Structure 1
Amino acid sequence: MTIQELRDKAMHLPLKPGVYIMKNSRDEIIYIGKAKALKNRVSQYFGSDKNHPEKVRQMVANADHFDYIICSSEFEALVLECSLIKQHKPKYNILLKDDKGYSYIRISEGPWRRICFSMQQADDGAMYLGPYMSAWYAKNAVDEALKIFRLPSCSKVFPRDIGKGRPCLNYYIKQCSAPCAGKISEQEYNESVESAVHFLKSGDSDSIRLMTEKMNEAAERLEFELAAKLRDRISAVKKITERQNVVETNVREQDVIGIVTEKSDACFAVIRFCDGRLYDKEDFLLKDVGESPDLPSMRREFIQQYYTMRDRIPPVIALDGETEDAGLLTEWLSEKRGKSVRIVIPQKGDNMRIVEMSRENAAERLAQSHGHLGHELTALDELTKLLGLSSQPRIIESYDISHHAGSDNVAGMVVFKDGRPFKQSYRRFSIKGFTGQDDYGSMSEVMERRIKEYYKNPDSGLGFGLKPDLILLDGGKGQVSAVRPVLEKYAWDVPLFGMVKDNHHRTRAITDEGQEIAVSSRRRAFTLVSSIQDEVHRFAIGYHHSKHSKRSLHSSLTEIDGIGVTRAKALLSTFKTIRRIKEAEIEELLGVKGMTLPAAQAVYDYYHAEKDDDE
């Protein structure tokens, strides 16, 4: 069917709740959705696509026909939608890969036993603890046990490798007892393993109680070295326990869900709490969700998919933003759990910090998939929310003006790509439109020249041919007001803001032509904006100093008879410094392009006469 035929069919749908099923020309199901009113929802797909995210446009382009199922209520439609998505796994629905399986902690047999994480339980004579539903929990438990009881995490084999090398760094930071270097006996080592196994089996409180009893007994026997070792282990267990209690909340059991997007990909991170302690973390990488995805819709689909896969549903689910159909989801989750479930969006306090932690985890996972650092992506994500941008600004351009009392007017343009300086695209400007001091006029001139250069070779991917997603000016409302008309004149729909400094020349806020936006509350965004402002200031002032210095040198050379600006530039280009020009012989001066014998003689005589006068 054509788009018009699909729209005509959609306009004849009933105004009743139900599920619609999009299919392609091969009769394959490509998308399943639910609607409160089928006619209104389905007809939206086949009207104007101006407001559709890219993924929806692709789905509509591949849709050939659709079916629908009328339901008695929107809630019934939601339940049916979940069931059909799980059954058919349509291409354009969010599909989560559930690779969660059981995990184990393995304790090898033999005199020098090793503790490690294992995905499977083998019939190899080793002891296995588990199974654990959370691989993250099992891995962290192993890491903590090894550090607390100073057991090796390397691949060395004992007793084969004892005495064959020096201890590694872990020994010196007190995270390993260095059996490889003979720093611990076999008996002491095995006692440490036994204590670690007890810790893994019984938990921290029971382990602390047992070690405290042993410490007191050792002190009574005057075995102070052993008592001190046990004291250090108790302290280590307590520190681990404190770190696990990330925050104290009124809710003892909850899930926290955050999403971060970059380019056309997204990542959800789920942090799960039980008894006030973090016990599991999962992340889900989603490809090709589009440049500006509908986040409330994505959150709804994710929640449906995730809790279809997971049996345990907590009483509270905290999100980092609005979700579509929150009321219906709450009703569905409560029915699955058999008890009341709340969906909340924390705005402050400890719960808000946990939400930010989930977003940082999502950013880290997404950044790794794109080959850069998580804190850069988190900073861009914070900046996007702070400025109310529709998508993350991958390319940020920043401008600053530099001059000395109105002379040697210059500007610098720096570019940050994915949160990092992109120095191949840095550009410098000499102000040409006027002389004197006019920062607003200078900024306006620079932006007009920059946009004209772009249209000479648009979208070439470097320098002036790279269109930014965000422009930041070093200055306040005045600079923004001066540049905005230029953007409008050339129809450059790029977000524009100014970076405001305090009295100590530190970044204080971001501004448009309206109110200022404080950035200090967003730690990573603040660091990024400060870095951009410092970098553009450094670049602009560096160019100004260079130009001012060269002009001063040119001025001293042009005092010599027969040396104009052109010959002064040629001399400096060849010899680099005035000192080397002074030391040059006439034959060397004649080797400079454009120099004649009288001019070379004049330069030689000028500096040697100066030398004779000094003597």
Structure 2
Amino acid sequence: MRHYAVKKPGFPGLRNTGCERGDTVNEKLKQLRKKAMSLPLTPGVYIMKNQKKEIIYIGKAKALKNRVSQYFGSQNTHTKKVRKMVENVDDFDYILCGSEFEALVLECSLIKQHTPKYNILLKDDKGYSYIKVTNGEWKNFTAVKQKDDENAQYIGPYMSSFGITNAVDSAKKAFKLPQCSKKFPRDYGKSRPCLNYSIGQCSAPCAGKISKQAHNEAVDRALDFIVNGSGKVIDDLTEKMNAYSENLEFEKAAKLRDTINSIRKITDKQNVVANGIEEQDVFAVVGGADGVNPKACLAVLRFKDRRLYDSEDFIIDLPEDLISARKELIESYYSMRDYVPRKVTLDGEAADSDLLAQWLTSIRGTKVTITVPQRGEAHTLVEMCRKNAAQKLAIYMGKTGKGTAALDELGHVLGLKSPPQFIESYDISHTAGADNVAGMVVFKDGLPLKKSYRRFSIKGFSGQDDYASMAEVIDRRLNEYEKNKDSGEGFGILPDLILLDGGKGQVNAVMPVLAKHGLDIPLFGMVKDSHHRTRAIATGGEEIALTSKRAAFTLVSTIQEEVHRYSVEYHHKKHGKASVSTSLTNIEGIGEGRAKALLRHFKTIKAISQAGVDEILEVKGMTKSAAENVYAAFHGE
């Protein structure tokens, strides 16, 4: 690898391109851009520093001049993270490289060395895992993160906590050892056996179904199973089983036969999980835009020897640019892991994927490929990885894993930058153009937020025009936003996604309204089939199928049913009042005012029909002739 640079004291091999600290921010940006424009159009690594000369960001470029000068141009095109970083840049250095690949290798090395604040960094808190073996009267073993008992024995260390936890669980099931929290001999023979005993996964010492000696022998075999593998254990048990058979000890032989079958069942099940899957690591990133510091989760599933042998997850700040973020995440992950598989599978595009593959190949020593599968078994693995990430993020954020997964899947299908945490949905309801109303429902974190529901009576025109009605409602809603945006509540909050009950016609009718208000809110329609069930999502010109995305499909169906119910409920209420009012105003001498007064006084039509003339006269504004007409209308006179 060749690097070319002008040396300076204190940081060998780097050129100083700092600006004076006393300049204003704009003047500083101008000076930094001017100096960036003097850089060569060659590959290299650039190093951003703050006023304390601390390294805050490291990046690589195919052409240094073009890449670095972009930082100090218009700030409107940058993400929030980049703008924040640029605000803190007081100086930058650079190293020239012989190729873009050399620049990538150097970038990874420097990031690992200096851990800059604005690079995406994964915290490696994996540590070691152990198998803790208690030496009491009744032996037991568990997977633990650290040695915390001087009287216990420990097997390990193991790098994969996921693998060793699964191994312990599998061994206990195979050898029918208790998986509960009961202590023996304290709880021996004191309770009825649980479900695990009924399904053949526990020998039930709690019910006195096994002796202490037999239990301890099972523990020893289970540990042998974990340490030496199933093959050796099966061979040893088979030899003992045959010996018992020859000695006509058929009951003991049958028990060993059952144990052998349990071991084979467990190991076969582990193989089936990843049967036929290539050696690979699967990456998925799921975000949740919640609160002032939104987070995301990177999940990694690692497959080798036809099985899932490790699973890891990392909570990070929500990236604004997932394509660039995936590149940084892969660099960071393999900078702290020794093993690189033959295949790396991603849930989306990564920047510089060809260079990344070349870099990973150089680490592994044989060819590594990076893929983004769209179908097949690999795509299924990616979806499984995304669900794992959604579940871990949900736990971190105190939400439900199901809701987080649905929002992530919906955002992914619709091409949103992040999952939509705040969704507004609208539907129009009327009877042949009469009593035209709209309902607005709000879903937050995948659940109805009923206090934010709103109803609208269409005021701009009479008659039937669903497109114009929808445009009017959205316009009125956004006008309310302008009035209330400083409050940050109710109409003062903008949604992450708007869903209209209808197809591309409704979407095209509302798009100009968003443009008029200067807002860029993702807007889609919800299309129904001939049975009035959700079929697809509509854009302004095409449809996006949802049937294969079960979690997203269920969420959108729920939203569509809820907004339809809410708008129809309001329409029926308004239409019912209108019908009642009309029945009264058809009576001579009863106008809108007297009709409303009658309903306020008597509450129902039935009560009015049962009232006498004198009772009707008690209503404010009522005359004797009008009261007699009301009485006559209900009594056939």
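Since every read-out is calculated from the coordinates, none of them should be taken as a lab result. Keep in mind that this is a model prediction, so the values were computed, not measured. Cβ atoms are built from the backbone, for glycine too; each structure is taken alone.
Given a value of 3.6 for distance in nm of label points 7 Å out along Cα→Cβ at positions 97 and 305, calculated from one of 1, 2, which structure does it belong to? The structure behind it is 2. To test your reading of the models, identify which of 1, 2 gives 59, 32, 21 for Cα extents along the principal axes in Å, for residues 89-176 alone when calculated. Clearly, the read-out refers to 1.
Taking mean projected area of the Cα convex hull in nm², for residues 121-256 alone as the quantity of interest, name the structure among 1, 2 where it is greatest.
Details: 1: 10.8; 2: 10.1.
Going through 1, 2 one by one, mean projected area of the Cα convex hull in nm², for residues 121-256 alone is largest in 1.
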